[in-house]
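What follows is a set of structures to go through.
Derivation of every value follows stated rules applied to the coordinates shown; laboratory data play no part. Source: prediction; values computed, not measured. Cβ atoms are built from the backbone, for glycine too; each structure is taken alone.
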Structure I
Amino acid sequence: MSRIIETKNISRQYVMGDNIVRALQDISITIEKGEYVAFMGPSGSGKSTLMNIVGCLDTPSSGTYILNGQVVSEMTENELAQVRNREIGFVFQTFNLLPRASALENVALPLIYAGYGKSEREEIAMESLKSVNLEDRWHHKPNELSGGQRQRVAIARALVNKPSIILADEPTGNLDTKTSYGIMALFQELHDKGNTIIMVTHEDDIAHYAHRIIRLRDGLVEWDKINDRVTRQAEATA
């Protein structure tokens, strides 16, 4: 495997009035291509801050972040936006779908920024919907879909640019238990196909779908372990 993420002694501080909040402190981790990793920890542990830096939504106060061979910790906002669109597929807890757009149009959205023409966008987006078994709902708007189907649309959108990393932020947070299992089975299938997945969660049972768990507490890595009891679902139905 080849290294896709490397953080070297990254820290992130925020000034809150007269106080300095140290959200991350001296974090050094490496993630290889094809890994399935969970960032886990309680509220305030730093996992969301680390996700924002890994996802190029924020930059560290100090230290170096290298993504797919590029030093992104020193990039401008415009450069970071280009890297995000090219390298990272985001899946959010709240789905973040455009309410008046069809499933196909939502999935195709990143391709607009990548410069694809309309017919090519639709063709690629349909293939991505097929990969999550939702091609028969391509014309439906989000309010015509179940929660699990909306998350599948979001996953298809994350996949459409063939990113280096799928970054999932609490992907089951708005779903019931049965639907959550279906979504986790889908992530399992995507990992089996060779995708690199980084998932952020505070739920222990969800974290155990990942093959490696990095637990944070008070802005520090509390432990970083290979998960020798990976949870697997029989099939993806959501």
Structure II
Amino acid sequence: MVNPRAWFAEAIATYCLVFFGPLSIGLAVVAFGTGLSVPAIVMIALAHGAAIGLMVYTFGHVSGAHINPAVTISMIVTKRINIKDGIAYIIFQIIGAIAAAASYKAILPDIGAKVNFGTQGGPSALLHNSAMSGFAVEAILTFFLVTVIFMTAIHKKAPAGMYGLAIGGMIFLIHLIGVPLTGASVNPARTLGPAIISGYWDYHWIYWAGPIVGAVIAGLIMNYIFVKKAENEIA
């Protein structure tokens, strides 16, 4: 069933992520300098994790709070959402992401420009600037994000009410580890919005390919090995 209200919810939730997440990067530079200090990484990880966790609780009952084209694609592949709604989700996620990045530029243009308005900069020197290593990191990180989503928000035997905390916590962990490696996108819309506003497109493809591959693999495994089994047992 086509659900425009859910599409709008996805736009708002993605706006929240792509406003507060990238904004935390610019403010971390102001507070702690341009280096990847521990306080800066923690600040960035907390901002992204809180934005996702709170939006999951806010809009999870409306749209499922995917907030991420890779997550939506995994839901389409596992038939958790119909194709029409899935495509609309992705379109509205992208709209929300672009609007958030544009707001960042309008409010704090100088600070935002220093960090390309939060656009991930590609695989770091820790990965020897290897695109394939960056792709692998993004795929693995997204695999575990989608694993948590399926096993806490979708699994019928998951502890009630814990999914937002679990998903937000995984986003926090992903950023603690991923920020020094790839910038930790795990979300094509999260990278696309700031890229359009900043004009920074280096290594952009890894932030689509990695998350989508990781999300689809996780969705298929979790859905057909764990989630479906629980649903059949309850039925």
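Using relative contact order in percent (Cα under 8 Å, 6 or more apart) as the calculated read-out, with 30 as its value, let me know the right label among I, II. Source structure for this number: II.
A value of 23.2 for mean count of other Cβ atoms within 10 Å over residues 95-102, calculated from one of I, II, originates in structure II. Structures I, II were compared on mean count of other Cβ atoms within 10 Å over residues 103-110, and the highest value belongs to I.
When helix-only ellipticity at 222 nm (-39500 (n - 2.57) for each DSSP H run of 4 or more, over all residues; to 500) is computed for each of I, II, the one that comes out at -10000 is I.
Looking across I, II, the calculation of FRET efficiency 1/(1 + (r/R0)^6) of positions 159 and 223 (r between Cβ atoms, R0 = 25 Å, to 0.05) that yields 0.25 traces back to I. Taking mean projected area of the Cα convex hull in nm², for residues 167-214 alone as the criterion, the top structure among I, II is II, with the largest value. In terms of mean count of other Cβ atoms within 10 Å over residues 63-70, the structure with the greatest value among I, II is II.
Figure out for me which of the structures I, II the number 13.5 belongs to, where mean count of other Cβ atoms within 10 Å over residues 111-118 was derived from the coordinates. Here the read-out was taken from I.
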